[in-house]
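Structures for review follow.
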Structure 1
Amino acid sequence: MAQDNITKETRDAARIISLDRTDKRNAMTVDMMWALAAALDEAEADKGVRAVIITGQGGCFSAGVDFMSLAQLSQQMPTTQDFRHFLYRFQDVFTRMERMEKPVIAAVHEYCLGMAWELALAADFRVAAKGTVFGLPEVQLGLIPDVGGTSRLTRLAGEARAKELVMLSRRIDADQAHAMGLVNDLCEKGDHLETALAMVGELKGCAPLAVGMAKKVINRGAHLDSATFRELEAFAQSTLLNTEDVKEGVMAKMQKRPPDFKGK
């Protein structure tokens, strides 16, 4: 199913959301962002979906934002306040990937540039085919990464690396990104989607409520003091303790069988 150059399909427990504008190297438009937001909401609400994979059709993941769309947008925003209001809505599309209590995997290949890298940084896991090029070219246009790129890159790679990659607009390949901890799994060219699906297979062996709660605690607690972080752990654990999934997980271990988690 395609809408505004966004394609959706379900494979087993995975909802695959694909950027599908191959004639423009999957450059992202405003309409694509709103369609992506709708696809994420739909995947979050579907009880049968255990994880979301975001990938790109054709020869690359995405070359970033569509410059024509960006130019038209600047003409439609007469004041800086207007633009900030719009930008908050744009930022929220990627933020909902972090907010949803399901894991999100970005499966990237060939090019992952500008806003496309910001999209990948908002995912929980990143799978990259060897040879993939990552870059944030915004300062070469007189701009900065503004859809979470500066903030998420700083948190994932550290301040020094973030300054290098943003302020110097340096490009790195998948091997370098992996060495920096920005990519979880490397794979051969053409295997990025299957590698992401294999990760979903691993997630199926884990209780979905626990996975979602762990994601929320890590996201919210990573930059808190350790005592407050442990408080979050305690609240999360007390919420999970009496769920049916915990009983199923314990019984499955005792009976030496795979668990059949229901997300209840």
Structure 2
Amino acid sequence: MRGITRVALGIEYDGTAFAGWQSQRAARAVQSLLEAALSPVAAEPVSLICAGRTDAGVHARAQVAHFDTQARRSARGWVLGANTQLPADISVAWARPVPLHFHARYSAEARTYRYYVFNAPVRSALAARSAAWIRHPLDHERMGRATRSLLGSHDFSAFRSAQSQSHSPIRRLEALSVRRDGEFVIIEITANAFLHHMVRNIAGLLIAIGEGEREPRWAQEVLLSKERSAGGPTAPAQGLYLWSVRYSSAFGLPAARSAIISALL
């Protein structure tokens, strides 16, 4: 009998038409379509575990997942075999054999998300699926000043959804930045892990500050309150991307493909 091989995958998807990553009985989900595409290639059922379970409408530039199999296929075989079966809004970018102690979720050292805002008086048809539209001018420097109090390890209860099932609200925010690129305002955030809706709730707070509705110090006030009701609205899903997942270099995983999203927006 053949031994078990663990395979890691790099995955891209446009989350617009998905109910999220996790398989659901009566909804289109990324996980179920990937498992259905990979199982014929493996000639056995495939079950995937991912680095971060994205919500409905959220995109991924560099999702990472792993599965165990007795099948022996080349990296090219896994990639081409899966992509032949997948719809156009999901793509397997790479496949690599990894040690059995590798775990897509628990081996991750940090995750980075980007939130794109199309900031112009008139909406864009081309950016409608890929960025949130805010027609009022945003002061990205003012938003940047608000980020400072959120860095480090904190209780992020004020930024978690009521549906969050995490046992602890403590997270370590490594980096949080806001920049403007033409008509786009881009929020980038890196942490060891995130609570449910945490990135979108932080984005909603920063947008309110950028519009001038609140002062930058409001970010710290919301954080210290530990109450979701103290914060701003949850930003729309379509602007959010799982941008990258960081692992130890010992695993030898490929870097995410070049900034294709930036080129398209």
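Throughout, read-outs are computed from the coordinates displayed, never taken from laboratory work. Just so we're clear, the structure is a prediction, and the values are computed from it rather than from any experiment. Cβ atoms are built from the backbone, for glycine too; each structure is taken alone.
Remarks
- Of the structures 1, 2, the one that -15000 was derived from, the read-out being helix-only ellipticity at 222 nm (-39500 (n - 2.57) for each DSSP H run of 4 or more, over all residues; to 500): 1
- Test item: relative contact order in percent (Cα under 8 Å, 6 or more apart) calculated as 23, pick one of 1, 2: 2
- Of structures 1, 2, the largest value of FRET efficiency 1/(1 + (r/R0)^6) of positions 169 and 201 (r between Cβ atoms, R0 = 41 Å, to 0.05) belongs to 2.
- Looking across 1, 2, the calculation of mean count of other Cβ atoms within 10 Å over residues 153-160 that yields 14.6 traces back to 1.
- Of the structures 1, 2, the one that 4.2 was derived from, the read-out being mean projected area of the Cα convex hull in nm², for residues 73-112 alone: 1
- Among candidates 1, 2, the computation of percent of Cα pairs over 18 Å apart, for residues 41-104 alone that gave 40 used structure 2.
- Which entry (1, 2) yields the derived value 32, 21, 19 for semi-axes √(5λ) of the Cα gyration tensor in Å: 1
- Structures 1, 2, by mean count of other Cβ atoms within 10 Å over residues 9-16: label with the highest value: 2
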